[in-house]
1. Have a look at P, Q and say which one yields 39 for relative contact order in percent (Cα under 8 Å, 6 or more apart), as calculated.
2. One of P, Q was used to compute distance in nm of label points 7 Å out along Cα→Cβ at positions 77 and 93, and the result was 2.8. Which label is that?
3. Given a computed value of 1.8 for distance in nm of label points 7 Å out along Cα→Cβ at positions 5 and 61, which structure among P, Q does it belong to?
4. If helix-only ellipticity at 222 nm (-39500 (n - 2.57) for each DSSP H run of 4 or more, over all residues; to 500) comes out at -23500 when worked out from the coordinates, which of P, Q was used?
5. For which of the structures P, Q does the calculation of mean count of other Cβ atoms within 10 Å over residues 45-52 return 18.5?
6. Once distance in nm of label points 7 Å out along Cα→Cβ at positions 13 and 53 is calculated for all of P, Q, which comes out largest?
7. Assign the value -0.62, -0.87, -1.31, calculated as log10 I(q)/I(0) by the Debye sum over Cα atoms at q = 0.10, 0.13, 0.19 Å⁻¹, to the correct structure from P, Q.
Structure P
Amino acid sequence: MTEIVNQNEETSAGRAAAALRSGGVIVYPTETLYGIGALLSNKEGIKRIFEIKGRPSGKPFPILVGDMKMLEETVKLNKAARKLAREYLPGALTMILKGKRDLPGELTSGGDKAAVTISGHEFVSKLFEIIEEPLISTSANISGGENLTDFEDIRRVFEGKVDLIVNSGKISASKGSTIVDMT
């Protein structure tokens, strides 16, 4: 059964964190799209997201971090990447960089590169204050399908498949993040 919470509820970030910490997969709002995610350390959650989305196993997921400190703990920032991150993150920028930690192969396609971003969305910021750990995160849609920006569409597609959905209503249409390979 999928729990539904409103992003404006005082307990929404805590309930989402509890779902993640118990091995769950959640759908949540970002500044560009609804995302689907699990804790980076949750290999079973990563597998579930591939299955839920119908995503080919050779196509890795981005990593969502809470701040610059977590970014630097996760990937190797060269001078140009550090400058770009300071100027455009948090925001709609995803950088491809060399991983610093032992990242799951599902996120790197077996290599040493990972896509990483920091969301500036208020809900995501509150969530990271609690979990203090990176998430794997990708757009909440079926692989190859259109981006879903309305809660009712999110509910129709993901209810019963994920552990928790954060209702943020309709998110303004967006193409998602700009992706820049900084390796």
Structure Q
Amino acid sequence: MGSRERKRTERRKRKQRQLAQPPADAADDAGPQAPTPSRSELKDRAAREALDPLHEGERPGAVTVGAAVASLMALIFWVSAVVAVLTDIEVSGAKPSPAPLVLFAAVLTLMAYGMWRARYWAVLGFQALLALIMLSAALGLVQVSTVLQAIGTTLILVGAGALFYFMVKALARIQMPQRLPPQ
């Protein structure tokens, strides 16, 4: 067990002891009472206890789908970079620069690898990318000129939103401090 996980476990145990302990001056009615947890805190605690830790080598389905999507996007950017280098193609009257394409392709490749290994940082980074995609798709709906563009943009918005939603619970499971041995 790593030191971060050990500290997290100790901190969780301290919090549970504090919540379980009655106040020291329970007999004295004039003393301060321990605050009772709110309904939302109780719901949060119940949701955390209901989560199953991941087995070693396991990854949630949403994270697997995210890794596949990131791999596909990375492949598209790698191909675009190669096309930009090897051909005389022009986009809007200018030759595209391959440097940003290579940079973004490398980041997406690293993100796909991290999600395939069920790493917290990769899933969180992909969720940030999904949030940007959803924002740009929502803003893109304002200026669509054909029905086909509206349908495509809406599908991108719905797909990114659904993937984002399902990754939230997966992210919580990845963040859990202990991993179970392989099945």
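Only the coordinates and a few stated rules stand behind these numbers; no lab work does. If you're wondering where the values come from, they're calculated on a predicted model, not measured in any experiment. Cβ atoms are built from the backbone, for glycine too; each structure is taken alone.
1. Working through the options, I get structure P.
2. Source structure: Q.
3. Details: P: 1.8; Q: 2.7.
Value 1.8 for distance in nm of label points 7 Å out along Cα→Cβ at positions 5 and 61 corresponds to P out of P, Q.
4. Details: P: -9000; Q: -23500.
The value was obtained from structure Q.
5. The structure behind it is P.
6. Going through P, Q one by one, distance in nm of label points 7 Å out along Cα→Cβ at positions 13 and 53 is largest in P.
7. Source structure for this number: Q.
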